[in-house]
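Student: Each structure below is given as structure tokens.
Please treat every number below as a calculation from the coordinates, not as lab data. Quick caveat: nothing in here was measured; it's all calculated off a predicted structure. Cβ atoms are built from the backbone, for glycine too; each structure is taken alone.
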Structure 1
Amino acid sequence: MMMVAGAPFLTWVIRSFQRNGFNHFLLCLGHNAESVKKYFGSGQRLGVSLTYSFDGATNRGTGGALDSARNLLEDQFLITYGDTYLELDKIEFVDTFHKMPGSALMAVVHNPGSRHHPNARYDEDSHRILYTKNHKKNMGFDFLDYGLVALTKELLLKYMPSSNMFDFSDILEPLSYDGFLRGVTVPPSFHEIGTDDAFSETEKFLTDRFKL
């Protein structure tokens, strides 16, 4: 539970969705799970409803965490990461998702800069995304996963690997190459805490812009 601008960073992530009208969250937790649940509880203090899914004794990865939570997932849902604060209009994102039945939807940023390695190729005409985190396969890719995906439970289960530990990208990559991943481009402004420089920039942004 990393503290950023006077609060656990997860508080800021939840608030960013709450401002767009989202009030129910499923937290998929691995490391430090019990302390997160102890701090946030039911979510009442933040005015939201929180449900929890736990990896257990073994870290299952970002994809395995979704497998652990499969019985708690609704038919359609959004997936984001706990180390990224997103500024895009999430209601508009969901509206776009509903206009593309049968596909998942990923928000992507063009020319993300030297801090990140591009992992997506976006076709403006078809809105199709090709996605991979394998640097040997992403030559010519010039978009970056922004950290928000809309997905159906049906597609998730169809592409769920059988292994115990796997990454979310192990679902997204084959899904994209089979033509089921669409994209929407967003401005290159997002805030994360994965490096020291990014942490400092994000803390300054949150401190300057918001008060809890």
Structure 2
Amino acid sequence: MKGRVKREKGQSIVEFAIILPFFLLLIIGMVETAFALRSYLYVNTACREGIRFAARGRYTYEDTARWMLASGGFTNLNGQQVPFFRTTAPDPNTGVIITHIPIRADGTFGQGRTYVTGTIYVSDTLTLITPAYSRANEVDVERHRTETIEINNQRAAQGYERLDNQLVIVEVFYAHRTIWNYQPLGFSQILPMYSRAVMRIVSDARQSQ
């Protein structure tokens, strides 16, 4: 009887030893996923804040970017309180691109401009961000141009003047760093995140420019 009890205890220990690594992986995965989702929510929030200010057409892009970066609040880094979104040292992790696209009343495009600040994670390397990294070309600008023409045709038919249109595209690039280092296992410690928002600049701002 005692021998049987010992065998059962030994079997339980072996089973627990087999299950433990998978259980730990599950816990680690849940924690990492939770922190990654938190970062992604922050990135989306920063993008929404940026497009909200940029679409009003009354603030400089420098001010817009500053409010975007401030939306993440602060975090702890090596025992120090630092901004969650950082475009410069220590440990920069964020890049911002704001693209302005004017559309004239006749549907032709005016001279646009682009504002950039911060860094971007590309091919396992953190580098300064440039307009070349923008994904604004993925935006269906042609649809906005067509809508501008159609709206102005309706305005003209009702006796109103034609108005220019202006688009603003806000992009946020963020390098999320995992809690634990998985590089010995062949996985990167950085998870690139991206968010983009597009809006038309409000009419009163267009008229005041």
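Student: When log10 I(q)/I(0) by the Debye sum over Cα atoms at q = 0.13, 0.14, 0.16 Å⁻¹ is calculated, the result is -0.81, -0.89, -1.04; to which of the structures 1, 2 does this value belong? Before the final figure, lay out each step's value.
Tutor: Values: 1: -0.76, -0.90, -1.21; 2: -0.81, -0.89, -1.04.
Among 1, 2, the structure yielding -0.81, -0.89, -1.04 for log10 I(q)/I(0) by the Debye sum over Cα atoms at q = 0.13, 0.14, 0.16 Å⁻¹ is 2.
Student: Next question. Among 1, 2, considering only FRET efficiency 1/(1 + (r/R0)^6) of positions 67 and 195 (r between Cβ atoms, R0 = 30 Å, to 0.05), which has the greatest calculated value?
Tutor: Comparing 1, 2 by FRET efficiency 1/(1 + (r/R0)^6) of positions 67 and 195 (r between Cβ atoms, R0 = 30 Å, to 0.05), the maximum is at 2.
Student: Then there is this: State the single structure among 1, 2 that was used to calculate distance in nm of label points 7 Å out along Cα→Cβ at positions 75 and 131, giving 2.2.
Tutor: 1
Student: Given -14500 as the derived value for helix-only ellipticity at 222 nm (-39500 (n - 2.57) for each DSSP H run of 4 or more, over all residues; to 500), which of the supplied structures 1, 2 does it correspond to?
Tutor: Working: 1: -8500; 2: -14500.
Derived from the structure labelled 2.
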